[in-house]
1. Of structures I, II, which gives 6.1 when distance in nm of label points 7 Å out along Cα→Cβ at positions 8 and 312 is computed from the coordinates?
2. Of structures I, II, which gives 38 when percent of Cα pairs over 23 Å apart, for residues 80-239 alone is computed from the coordinates?
3. Taking Kirkwood radius over Cα pairs in Å, for residues 72-135 alone as the criterion, which structure among I, II has the greatest value?
4. Of the structures labelled I, II, one was used to calculate Cα extents along the principal axes in Å, giving 52, 48, 45. Name it.
5. Assuming 0.05 is FRET efficiency 1/(1 + (r/R0)^6) of positions 120 and 264 (r between Cβ atoms, R0 = 25 Å, to 0.05) as calculated from a single structure, say which of I, II it is.
6. Which structure, out of I, II, was mean count of other Cβ atoms within 10 Å over residues 88-95 calculated from, if the result is 23.0?
7. Out of I, II, which has the highest value for distance in nm of label points 7 Å out along Cα→Cβ at positions 280 and 304?
8. Here mean count of other Cβ atoms within 10 Å over residues 152-159 has been calculated and equals 19.0, so which of I, II was it run on?
Structure I
Amino acid sequence: MSGTDRIACFGEMLLRLAAEPGELLRTAQALRLFVGGAEANVAIALAHLGHPSVMITVLADNPLGALCAGELRRHGVDTAGVRTGAGRMGLYFLERGAGSRPARVVYDREYSAFCNAMTEPVRWESLLEGCARLHVSGITAALSAAAADALIAGVCAARARGMGVSFDCNYRPSLWQARAAQAGAVLRGIAEHADTLFANGHDLALMLGEGAPHPADEEAFTRGARAALARFPQLRLVASTFRLEPGADDQALAAASVSRDGVFRSRTHALRGIVERIGSGDAFAAGMLHGELTGMDAQRAVEFAAACACMKHSVATDFSVATAGEVESLVRGETAMRR
C-alpha cells in the first residue's frame, strides 16, 4: 500500500494498571503496566494486519509519554501526529473478573495532557495529509465538550477531503456522568459524518433517541442499525459484536454487520482460557476495516473481524498483534498446534 492508504486514528492514549488475576484493586500488592487507548489499539492492530496507520494524539511530556510513543513505534504505527504537552498521562485501573465476579474498570483521566490540549485548535489539515480514512471513538467525545468539538472538527475535515470516516460509539456511562443528558445528541452528531459505524443495540438506541435494549440483543441491534442507515444517508455499514458470558471464564462471541445490502452474521466462537478481553472491540473494528481495505465481501469481512476479536482474548496487551494470516487460519478453523 502507498502512503495515501494510511488510516489516521485520533484519541487519548492511556496507561492501564492491572491487578494480578484473582486480586482486587483494594487489596492488590502490585499492579502491572500496559499501554492502551481505544484508538491506539485500532492503529496498532491495523499495523499488524498490514495497513499503514498514524496516531494523532497528545502525550505527557515525561517518561510515561515517551513510553507510549515508543510502544506505537515498536508496533509499526507512524507517530508523525503525536505531540507532547503539559499534564499527565490518563490512567485506568483494571480488576479482572473471575467466576461469577465481573471485571471492574476505574478511570483516572482528569487534567491529562490530551484533555488539556483539546482547548487549542487541532491542525487537522496537516495531520490528515496523505490519509485515506479517519477512525475516532465516542470515548474522546465523553472526555469534555472541548474534546467533542475537536473530534467533530476532525471528522468534518476528513469528509471535506473526501476521506472515509469510521466511528466506534464506545459508550461508557462512567465517562459521561457530568454530561449524560448530552451524550445521545453528541454521539449522533458524530455518526452523521461516518460511513462505517461500530455500535451495539444500546449505543444505537441512545443515538436515535429510543429506549435502551440490552447490548447483546441482536434483534435490537439489527433494528437500530437499519434505523441508523435510514437516518444517515452517508452511512454504509453498522457492525457490532455480541458476547454471551455465563461467567468471567466461560464466554462466547459472534458478530454481525448490517448494510444496505442485508444482514451478515459470523459464526459463534467459544472463548475459553481467556487471557484478556480488554481491546477485543478495537480488534473487531480493525478487522472490519481490514476487510474493507482488502475488498472482502460482507460475509467474509464479518467472519474475519469476529476472528480478530476472538484472537485478542489470547494476549495480555490492550491491543491485537495478530497478523492477517493468523486470523485467516482461525476463520478456516485451524486451531491445532503448529510445528
Structure II
Amino acid sequence: MKTDILSLTPEELQDEITVTGGQKFRAEQIFNWLHVKKTTNFSEMSNLSEQFRQKLTAYFCIKPLIIRKKLVSEYDYTVKYLYGLNDGENIETVLMKYRHGASLCISTQAGCKMNCAFCASGAYGFKRNLKPSEMLGQLYETERDSGIDVKSIVLMGIGEPLDNFGNTVKFLRLLSDKSGRNMSLRHVSLSTCGLSDRIDELAKLKLGLTLSVSLHAADDKTRSRLMPVNDVFNIDRLMASCRNYFKETGRRISFEYALIKGLNDSFEAADRLVKLIKPLGAHVNLITVNPTLKNTHHASGNAKVFYERLTSSGINATIRRTLGADINAACGQLRGQEN
C-alpha cells in the first residue's frame, strides 16, 4: 500500500525519502510542493528528476478531494462544498467571507458519534476519522477552486475534532509548519462538545489555538437532554477542564450556546450561565439553532433579550451572524441529502 504523503511531517517525510534511496534535502523540496504550491501530482515537481518522480509515484500517493457539489449563497457569498473522499465517503466544508478575511470551516470526521439532539452531523452515523491529509485537502482544494487565500480555520464541521485527537493534532502541526502553509494557530478555533479528558491533553500541548466549547445549557439535566456526552463528562467535570485549559494556555475560552425555544432561552437559564462561566472571563457565542430533518427543536426568538441579560451581568457575548442560510450551510445538511 502506498504511503499518504500529505499526512507526513517534514521529519517523517525525510525518513521516508531516505528509505526510497533519495537524498534528505529532497524532502524539503517535496514538502514545499505539497504544502506551499499545493500540487496534486508528482509530475509537476519540476526541480526533481523524472526518475525520482517515478520513484515517488511508486512509493507515495496524493489523494485530492473531489468536488461533488458546490453551493454559493445569493445573500452573503458563503460557499458550501460537498467533498468526496477516496473511499466514497462525503464531507462538508464551508468558505465564509468576512471583512477581516476568509474563514474556512472544515470537517474532522465522516459522520459523528456524539449524537447531539440539534445537530445533523451524526444523523447518518459515524463512518470514520479523517486523516491529516483529508483535513488539509479541504483547505488546499478550496483555495485552488476559489482563488481565495484563507486567513483562518474553524474546526466546526462534521465530526468531533477531539474524538480524532491524534490526526487533528497532526493536522494542526502540519498547518502551522513554517516550511509549509505556516498558518498561526492563533487563527484556528477548535470546537468540541466537551470531551474533558481530551481537553486536558490539548492543554498540555499549548498550541495557542482558541477552544470553543459547545455548552448549550448550564445545568446537567438540560444539557444531558441535548448532548449525551454530558452523561460521561458532566458540567462540573467540563468546567474543571476549561479552567485548567485557561490556566495552562492563557487562551480565553469561547462557549457556544444554541438558543432553543422553551428549553434554554429563559432569564433563569441566562442567570445560570452567568454564574457558571463568569469566573472564567469567557466569551459566549449565541447561536440560532438550525432546522434539520433530525431536529425537532425550534429557534428561540429571545436572542436579543438573552444577550442583553448576559452583557448586563458582565459577560462578553455575541450573537452569531447567520451565513449561508439559503444553501443549508449548517454542518451535516448537504451530506445528509447525499446519504
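Bear in mind that the values in this text are calculations on the coordinates, not laboratory data. Because the structure is a prediction, the values reported are computed rather than measured. Cβ atoms are built from the backbone, for glycine too; each structure is taken alone.
1. II
2. Derived from the structure labelled II.
3. Top value of Kirkwood radius over Cα pairs in Å, for residues 72-135 alone, among I, II, belongs to structure I.
4. Comparing all candidates, it corresponds to I.
5. I
6. Derived from the structure labelled II.
7. The maximum falls on structure II.
8. Of the structures listed, the value fits I.
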